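Given below, in the form of structure tokens, are the structures.
Since every read-out is calculated from the coordinates, none of them should be taken as a lab result. Since this is a predicted model, take the numbers as computed values, not measurements. Cβ atoms are built from the backbone, for glycine too; each structure is taken alone.
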Structure 1
Amino acid sequence: MIKAPPTPKGFRDIKPDLAKRRRETINQIVSVLEESGFEPIETPTIEFAETLTGKYGEEERLIYKFTDRGGRELALRYDLTVPLARYVATYNPPMPFRRYQIGQVFRGENPQKGRWREFTQFDFDTVGSSDIEDDANVIAAVIAVTKKLGMNQAIMLINDRKNFSTIPIDVIRAYDKLSKIGQDGVDQEILGKGFSKEEIERFKSEMSDTKKKEALEPLFAKLKEKGLVENQDFMYDSTLARGLDYYTGSIFELKSNSDPKSLSIGAGGRYDNLIGSFSKKEIPAVGFSFGLDRLIETLN
């Protein structure tokens with residue numbers, strides 16, 4: 001018998017049963033987003049490498065880069081947000097621009113359960129508005145999706161990147177891994193970056209300061225106006241950090257339930273400077289990204 005060639009590590013075939021479940025889930029999400037005024041776009045799988053570099057902090061090492069026959073430095077897209085920023089800078093759509101996109105993204109990380117080197121993201125964003133109402137609309141749309149899918153225990157953890165203005169970026173990136181590696185793991189990573197034990201204790205105190213919740217009260221008030229319930233649909237998490245460099249304001253992460261160690265099935269936030277890096281003018285934006293594979297795993 002001739003043995004078929006394998007797929008590369010971290011890549012996979014998707015069989016009919018799973019493909020059907022994915023399509024059904026996508027259709028349900030689309031129905032919610034289109035009711036909320038979001039419309040679809042598509043962008044290329046490959047971008048110029050310089051378009052993607054300088055946007056992801058230490059995660060940039062995971063970008064798949066290569067040189068084509070013409071000597072051009074290209075890369076497989078790492079997410080759908082940076083291509084959206086490039087798209088907006090290219091076409092200048094009427095603002096506010098509300099879009100959703102489904103597509104494959106690629107990251108050269110170590111494959112493990114629920115993590116692949118090629119996976120599907122489902123993004124939606126509002127571009128061109130700095131109104132906190134749009135932050136609330138994005139979060140409310142996510143919660144509406146979870147209820148439509150029957151995920152009644154799902155909850156959105158929320159913080160504000162401005163709460164970390166006095167904390168070094170390396171420390172923020174370490175805290176972004178808190179639910180995965182625990183506080184001891186975070187402390188060891190920060191120590192490895194050259195910070196002292198005294199500094200680590202100060203960072204720990206700052207990251208757990210519940211008084212910083214005050215910065216989010218206007219957003220929480222908007223969410224309550226939309227019928228969302230605090231500590232049921234959403235809650236404040238002082239240690240939520242989000243490691244990507246482009247976030248500038250509210251940040252949020254969707255969990256399958258209220259246990260901080262539960263599976264993360266999507267995340268997002270406000271990024272008011274990213275599009276300006278391409279367009280040379282200030283264009284605020286806020287958005288969210290579902291990891292489709294994680295979402296399907298939770299539904300099962």
Structure 2
Amino acid sequence: MRILVTGVSGYVGGALVPRLVAEGHEIRGFARTRERVTGPARDLGDVVLGDAETGVGLDRALDGIDVAYYLLHSMAGPDHDFPKRELKAAENFAGEAAAAGVRRIVYLGGLLPQDTAPSRHLASRLAVEDELLASVAGSIAFRASIVIGGGSRSFRFIVRLVERMPIMALPPWRDNRTQPMDGRDLLEFLVAAADAPPELSGRSWDIAGPEVMTYAEMIDRLSDILLIKVPRLPLGFSITPIAAVLTSALTGEDPGLVGPLMESLEHDLLPRDDTAAAAFGVRLHDFDSAVERALRELEDEERRIKPED
């Protein structure tokens with residue numbers, strides 16, 4: 001099949017390219033600049049440059065494509081109007097995909113709280129999902145929580161917090177639950193979606209790791225694996241606006257990304273059911289093995305970019 005992977009300069013898109021190539025697919029990438037396409041996707045010969053938000057390059061990128069992976073997110077940046085920008089990009093992409101005769105779009109979004117309204121971040125993901133599923137009938141959307149991988153910005157953010165915080169102040173969201181998943185398992189779902197049978201399409205699937213844990217438990221287990229003991233300070237109130245600024249400065253991460261991510265911790269983020277793994281034939285890895293592998297990936301990357309003495 002001829003497959004388009006958007007976001008090839010990012011963690012998921014970059015890692016997905018060689019997996020799809022190994023399956024025998026013909027891959028085209030889509031990115032804003034060629035220089036940002038690094039890592040596993042750096043040798044991809046067919047890369048169309050463009051911008052989904054303006055629509056530039058989408059017609060060329062989608063021409064002759066059978067399956068298109070939509071892995072674009074616009075959360076980080078100087079303003080807080082990312083939902084409007086994300087939806088505009090999705091509308092442009094959906095319209096061009098339908099016009100080009102693409103038979104399937106595969107989208108990766110986020111798990112949603114089940115008994116309350118989603119945060120800005122997750123509501124934006126849902127709006128994009130709805131737009132893409134409505135545009136091409138055979139599309140598939142996945143919803144995931146925290147992805148454990150060396151290139152995952154949310155995972156790297158948590159690791160830096162554990163490494164650098166002298167005291168871990170944890171607001172009430174510490175007791176909320178989620179199911180972080182191994183980045184390897186995420187890639188398996190995405191690869192399987194390319195030629196999944198029609199009965200699995202036209203809907204969203206919640207995907208997650210095999211273990212339910214609170215955010216406090218996740219931080220404790222990560223601390224144990226890192227052999228770092230960080231004193232915890234339970235708080236009875238939310239400090240997200242202040243905490244987003246402070247933790248961004250401490251970890252070197254964009255506050256435009258950290259703030260919306262922290263807002264999403266305010267409720268349980270659990271899958272609606274556990275049928276996706278069997279449906280797509282994915283064998284799930286446990287949390288500890290996922291973290292250990294991701295930390296090795298982080299160490300390898302740091303060694304590559306560390307300047308010589």
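When FRET efficiency 1/(1 + (r/R0)^6) of positions 55 and 159 (r between Cβ atoms, R0 = 35 Å, to 0.05) is calculated, the result is 0.45; to which of the structures 1, 2 does this value belong? Derived from 2, not from the others. Computing relative contact order in percent (Cα under 8 Å, 6 or more apart) gives 22 for which of 1, 2? It traces back to 1. A value of 3.6 for distance in nm of label points 7 Å out along Cα→Cβ at positions 95 and 271, calculated from one of 1, 2, originates in structure 2.
A value of -13500 for helix-only ellipticity at 222 nm (-39500 (n - 2.57) for each DSSP H run of 4 or more, over all residues; to 500), calculated from one of 1, 2, originates in structure 2.
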